[in-house]
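*Asks:* As structure tokens, here come the structures.
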Structure I
Amino acid sequence: MPLLSEKIIQEFTDHLKYQKRYSQHTIISYQTDLEDFALFITTKYGETSLTGLSATIIRTWLAKLKQNKISSRSINRKISTLKSFFRYQLRTGKITVSPMTIIQSLKVSKRLPSFIEQKDLNTLFRNVEFPDTWEGRLEELILKIFYNTGIRLSELINLKEINIDKSNGNIKVMGKGSKERLIPVNKQLLTDIENYIAAKRKCFGETAKVYVLVSGKGKKLYARYVYNAVKKYLNLVSTNDKKSPHILRHSFATHLTNNGADINAIKELLGHSSLAATQVYTSNSIEKLKDIHKKSHPKA
């Protein structure tokens, strides 16, 4: 039987890349988890076949992770990686029984998603002056798109001009697993995007017409640039410890929930595959109601 080797891991990550069409970031996470697991197994048990990997052996790795103070949330991600890996090995006939069937995820405390207060974002867009430069116009539009659509960082970077549909008032986003979704946007944002694209044509001509947002050199944006831009401006209006593109996605969903949006509609807007991933935002609304009750009710 095949060994737990680099080749076996590579076959699986190729499957994630070409068949499942996962993002490069996700694939790297899976690969890192599997390489760490393989190193532990080889060091402790020597070369081991896939059929020789029992639930007991896997639990020794999980116990070692816990001993090394790895968080339960991170361990659960690694368990998820192994479940996907062995499920693929079952499908390809390399094993007949998955050792993960009796491995359960660890209990984790429920963590509410952090978000920027609505008043702080109002301050950002109404009172903060963005420089009258290419970078200033670009960074303002980055922030507006994130907050108005709730899209992910990778989705923003890969947003193409052909995906902007002004006549129908929406943008088409390519999400995880190459799943497309339509997000309605207001007329003002569509106008801002249209004006930006017109300015881009004057600066860079037809060479920068594929992706909506480009750098000062007319090149496709990279993640670090976007992250730094978001952090720079959120620092001006918020004391929240977390200041990243993803916190704007959380803010988008939380503010929709707080203002009475249907949870299923939010699920579709965010591109979640299950409602459970979206329901965490309702907890923030409940906490807000508790706070209002505590401050306002005479018997609180």
Structure II
Amino acid sequence: MQLSVKHLLGIRDLTRQDIQLILDTATEFKEVLQRPIKKVPSLRDVTIVNLFYENSTRTRISFELAEKRLSADTINFTASGSSVSKGETLLDTVNNILSMKVDMVVMRHSASGAPHFLAKHIPAAIINAGDGINEHPTQGLLDAFSMRERLGRLEGLKVAIIGDIMHSRVAMSNIYLLKKMGAEVMVAGPPTLIPKYIQEAFDIRVEYNLRKALEWCDVANVLRIQLERQNQVLFSSLREYSLAYGINKRLLDSLNKEVVIMHPGPINRGVELDSDAADSKQSLILQQVENGVAVRMAALYLLSGGRGSMN
């Protein structure tokens, strides 16, 4: 089977079958990662450039590890300390890299739509590793993979996405994916951090009371407060936010059911999540990190045409 798309620019462009194929392929690659020798020759002779115009630790390392596990040749590029700081344009940078015969580009950029712009101008396959406040498709996929692994399904699951919805590309990818796979979705947080259009545009629930959101959901995907993207004051203080929307073990234990806790990281401990909740048995956070490598291996493998052996 093959994907219906040449690039992975966003969940919005994927069919339900595409999502299913990526998740099922990731299951096979997760089995590879449990072996003593974790490397397969699937992408031997494929050259991938990791093009990061924005700071990233976990996503970049996860992609690098996925590429190495698939035996690809990799080039790492960060904007700081490169010709970008001398005024080189995005297209010039990529054309220079492509002249080195690159097959795939993994790209993170602060401008929404930057990977889509590239996809129109260059022949290499593009994977969006996060663009502005638009999408972060591999995070949405690894979140879904982690939910399916823990709870056995996505269809009919009740998922609350909690926190800074306004500035979150993770929220957008999760909403698109979960809706396509038949889950019920709610967004929860302060009114100033939830876009006014979101309920109508996506046909999802909106809740401003944290406890009510937790009582409703099976899974709480808790987002980081993105202070670096906020150009105005949207709540009084981090302490006030934590009092109203912070999740701790005491709150979780007071519910009449067990809610699975997720977080795309990095966590502002003591703000959106206390350590006792983040490190509890209800938390999937470390599994999300582990699953990220398998999901990114699947995406890279399928976008390369899935030609090489998976074993």
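Coordinate-derived values only; no laboratory data. Not measured: the values here are computed from a predicted model. Cβ atoms are built from the backbone, for glycine too; each structure is taken alone.
*Asks:* State the single structure among I, II that was used to calculate relative contact order in percent (Cα under 8 Å, 6 or more apart), giving 18.
*Replies:* Traced to structure I.
*Asks:* Determine which structure produced the value 32, 23, 17 for semi-axes √(5λ) of the Cα gyration tensor in Å, calculated from the coordinates; the candidates are I, II.
*Replies:* Computed on structure II.
*Asks:* Assign the value -19000, calculated as helix-only ellipticity at 222 nm (-39500 (n - 2.57) for each DSSP H run of 4 or more, over all residues; to 500), to the correct structure from I, II.
*Replies:* I
*Asks:* For which of the structures I, II does the calculation of distance in nm of label points 7 Å out along Cα→Cβ at positions 205 and 261 return 4.1?
*Replies:* This value belongs to structure I.
*Asks:* Have a look at I, II and say which one yields 2.1 for distance in nm of label points 7 Å out along Cα→Cβ at positions 13 and 197, as calculated.
*Replies:* For distance in nm of label points 7 Å out along Cα→Cβ at positions 13 and 197, the value 2.1 is produced by structure II.
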